[in-house]
Structure formats: structure tokens, C-alpha cells
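Take a look at these structures.
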Structure 1
């Protein structure tokens, strides 16, 4: 089984933990309790392939920027989260995206999904879909509007990221062969 790790980044209070807990445990966190760092694991089947996904739910980006740099260095894929009800949080996503490209660099595409949360709060919406579509088209990144409360498009986010990570980090056929041989006793 392939193993991938994903880092969930965004400003404080945008719904990173709610999104992650909805995906991992299928529950909605009603109250807001600021996260410092939480790690979760889940085995997922996507396109008939099993993968183990480790998800690191981080603190609000503005609170722990030095720690975020460490997360970015060690992360394979990234979920950049903003709230559809707070336009200022979209700017933080752009800052994080730029930081990821600066740290990870390289010619290969970096697995990233952009997520707008709280899509069920239509009366409080500040970020227009046209604004987001223009940005993500410019960035060349997939985008989902989600609601952890209503469980709208939550799974789509994580499935898209796993697919991107599979493509970016193909399985090494030699490693697969070595793994099959390890642990077996060969008598000559």
C-alpha cells in the first residue's frame, strides 16, 4: 500500500479542522477550538487502489509561520483552505501557495488543491465564484467549494490530492520488488 502525506494550511478559523475531521471521522466539529497541530491517518480506496493518507492539520498560517516552513518541506501534497465568508483569507492562500513554490521549487508540479469552505453559508458569502475561478485558472490549480457541515465535496478534495500525489510520486518498481523479497528466508 502506498503512503502519502498531506498538509492542510490556511488562516485561522477558516475550517481546516472541520474539513479534516469530516473526511477522517465523518463528523462535523460545531465549535471552534484553535489547532496547533493534529495528525490523522486514513486508508482510502481511490480508483481501485488502496493508499494510506496521513493528514497534518495545522494552526492558522499567520500564527506559526516558521513551523509552516517545516511542514511545507516535509509535505508531499497540500490543501490550501480559505473561508468563502472572509475575503481576506483568500489572500493568505496566495501567500501560502507562493511559499510552497519557493520552498519546494522544482520543475515537477506540486500536488495542491485550493478549498473554499463554508459554502452552506450563502448569506454570509464574501468571495465570489468568478474571483476564485480567475485565480485558480491563473494558478493552474483545482478548486472545490465545500461545506464540512453539510459534507459537500469534502471527499472530492482529498481524492483529487491523492491522485495528484500518485502522479507526482510514482511507485518505484525496484522498491516494490525489494519489499516482496524482504522477510523471506532463502536457503542455498
Structure 2
């Protein structure tokens, strides 16, 4: 099953490739995209290239990784252009990990239209098709209510709450959601250093 190209009601999801670098730099360098984690903002083409390289490795390693999300040509969403890159995300399992990492990041004009829900549903379906025994995990900051709500509406449950190691904000709280209970060993791996 080739999951590199998928469609949802309003999105075209294509495996992230090197040719997407400029569009990813635009998306990931937008301060609005990083409202809940300003320190995560990507500002250099080199950092985007590194992220794309990791995604290419994920696709090669397990046949699934992150997608570039474009608005379909036949979709009509106020404030967005058909064909526009509106986000990135999916499920990936980097080498050395035994769980799917669910990730989603959208440009602020795409928020509130249900586009993240479409990507998350496609990502969960893909992860469960490729390796159903591998848990799906989402890391997010507690104050990011929109992301927390998306994880919960997707059927994920809170499995851990604690300090966000490495965050420049010492008061930041990290939440870990999963599609199933995690045993102590796996939970320690999920919440440990990256």
C-alpha cells in the first residue's frame, strides 16, 4: 500500500519531498504557526532541509511519514487558495522508536476549518494500516487547547503530564496522548529525552 499520496475531502496529502523546502520554510518560519512554542520556529533553509531529510528517512524506513498538506483545487475554504500549502503532518516512526509520532502543524488561516481533523484522521488510518500494533502518540503543550482538543476528538487519551524538558519556558507542561494505554517501559521511552 503506497501512502505517499492521499486525499481527504479538502486536502491533498503528499509525502514531504525536497522540492517542498520553500513552502515548508514559509509555513514553519511564520511566528503565528508557533504561537504555543515560539522557540520551535524554524528560520533557516538548512533546518528545513534537515527536517525534510528526517521525513524522507521515515518514509524509507517504515513506508509512512509526514505529508505536505495542500488545499485541493476543488476545495473552497475562506482565506485560503486552492493548491496552497496549508500545513504538514502525519504519523512517523523514526529509527529506534517503537511508536508512531502524530504531528500536525497548520498555517493560522487554516485553523478552525476542520483541516487538521482531516489530516489527523488520514494519519491514524495510515498508521493503523501499516503497523496496527504500534501505538500512536501525540506530544503537545498543555496550554495549546486547540491541539489538545484535536487529539481528544481523534480518540487519543491523556497518558502522561509533566515538565516539558528542553523548553526554554521552565513552567511549560507537556502532555502525552496515545491511542491506547502505554506500559511503563514504553511510557518512559516516550517521555524521556528525544
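Only the coordinates and a few stated rules stand behind these numbers; no lab work does. What you see is a predicted model; the values in this text were computed from it and never measured. Cβ atoms are built from the backbone, for glycine too; each structure is taken alone.
Figures for the structure shown
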| quantity | calculated |
| --- | --- |
| Identity of the structure behind 17 (criterion: relative contact order in percent (Cα under 8 Å, 6 or more apart), calculated), options 1, 2 | 2 |
| Structure from which -12000 was derived, helix-only ellipticity at 222 nm (-39500 (n - 2.57) for each DSSP H run of 4 or more, over all residues; to 500), options 1, 2 | 1 |
| Distance in nm of label points 7 Å out along Cα→Cβ at positions 16 and 48 - structure with the largest value, from 1, 2 | 1 |
| Read-out P(r) over Cα pairs in 5 Å bins from 0, in percent, computed value 1, 7, 16, 21, 20, 15, 8, 4, 3, 2, 1, 1, 0, 0, 0, structure in 1, 2 | 1 |
| Structure (1, 2) behind the derived value 37, 32, 19 of Cα extents along the principal axes in Å, for residues 24-79 alone | 2 |
